[in-house]
Structure 1
Amino acid sequence: PYQDLLIPTDKVTGIEDIALTRDLLPHYFAQAWKNHAVLSSGLPAPIADRYVSLAINSRYGRSQNQLHIHIACLRPDVFNTLNERAATLDEHWQTLPVKLQGHTYSARTLSAAAFDLR
């Protein structure tokens with residue numbers, strides 16, 4: 001499937017890194033989203049936004065101590081799970097009620113306005 005990574009050149013260990021709460025670092029999620037069109041390069045048509053996700057591994061799900069954001073097309077089962085939960089998802093992290101490929105995930109929404117905060 002189509003995927004890419006955004007990896008900061010700054011030393012940021014992960015989503016829990018205190019440096020992310022300061023306004024000194026770039027808004028990495030916004031950068032990842034602004035560049036998600038790279039997934040469509042070479043395709044006859046762009047991939048629709050609703051099929052693209054940004055994901056970050058938790059501290060327990062990564063092997064490198066460096067923040068990286070996965071930019072990827074959703075697998076059909078993940079798309080369907082998120083679509084079924086869309087009405088209940090909001091700006092707060094929620095554990096998904098079903099496991100995906102044997103793993104527990106959390107999800108939340110993020111509005112376009114949130115990308116303009118910094």
Structure 2
Amino acid sequence: MYSVGIDVQDIKPFREKPYAAAKRFHERIFTAGEIESCASRADAADGFAARFAAKEAVMKALGPKRIFPKDIEISKDPDGRPFVTLRRKSVLPENHAVSISISHTGDVAAAVAIVHPL
């Protein structure tokens with residue numbers, strides 16, 4: 001089975017309410033690792049918006065399963081490629097994985113997620 005999800009996010013809300021001003025929101029949505037990674041960037045808003053778009057894309061690709069944004073962690077491998085870690089593996093069909101691609105420019109962040117057989 002293959003399934004695709006896509007999401008586009010406006011970066012502006014993340015600039016208007018940075019982590020320091022909206023910790024409660026960020027801590028409900030993002031894992032500690034994601035917060036650390038994004039908050040350390042020169043433009044943290046880009047990182048948070050991109051990860052938010054990626055989480056939304058993953059949820060769409062997984063379909064109508066009960067999963068929350070914090071159940072999905074978006075990280076980067078040593079080469080800078082994003083990857084997904086699901087805290088609840090049961091939402092993923094057996095012998096499947098999730099691959100993602102993330103991009104951001106100017107005022108927009110976008111992500112595509114694909115659920116695919118291993």
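Just so you know, all these numbers are worked out from the coordinates, no wet-lab data involved. Just so it is clear, the model here is predicted, and its values are computed rather than measured. Cβ atoms are built from the backbone, for glycine too; each structure is taken alone.
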Highest-scoring structure on volume of the Cα convex hull per residue in Å³ (candidates 1, 2) is 1
Out of 1, 2, which one gives 37 for relative contact order in percent (Cα under 8 Å, 6 or more apart) as computed from the coordinates?
2
Across 1, 2, percent of Cα pairs over 16 Å apart, for residues 6-53 alone reaches its greatest value in structure 1
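Between structures 1, 2, where is FRET efficiency 1/(1 + (r/R0)^6) of positions 62 and 94 (r between Cβ atoms, R0 = 25 Å, to 0.05) highest? Write out the running numbers ahead of the final one.
On the way: 1: 0.75; 2: 0.95.
Once FRET efficiency 1/(1 + (r/R0)^6) of positions 62 and 94 (r between Cβ atoms, R0 = 25 Å, to 0.05) is worked out for each structure, 2 has the highest.
For helix-only ellipticity at 222 nm (-39500 (n - 2.57) for each DSSP H run of 4 or more, over all residues; to 500), the calculated result is -4000, so let me know which of 1, 2 that is. Could you put the intermediate results ahead of the total?
On the way: 1: -4000; 2: -9500.
Corresponding structure: 1.
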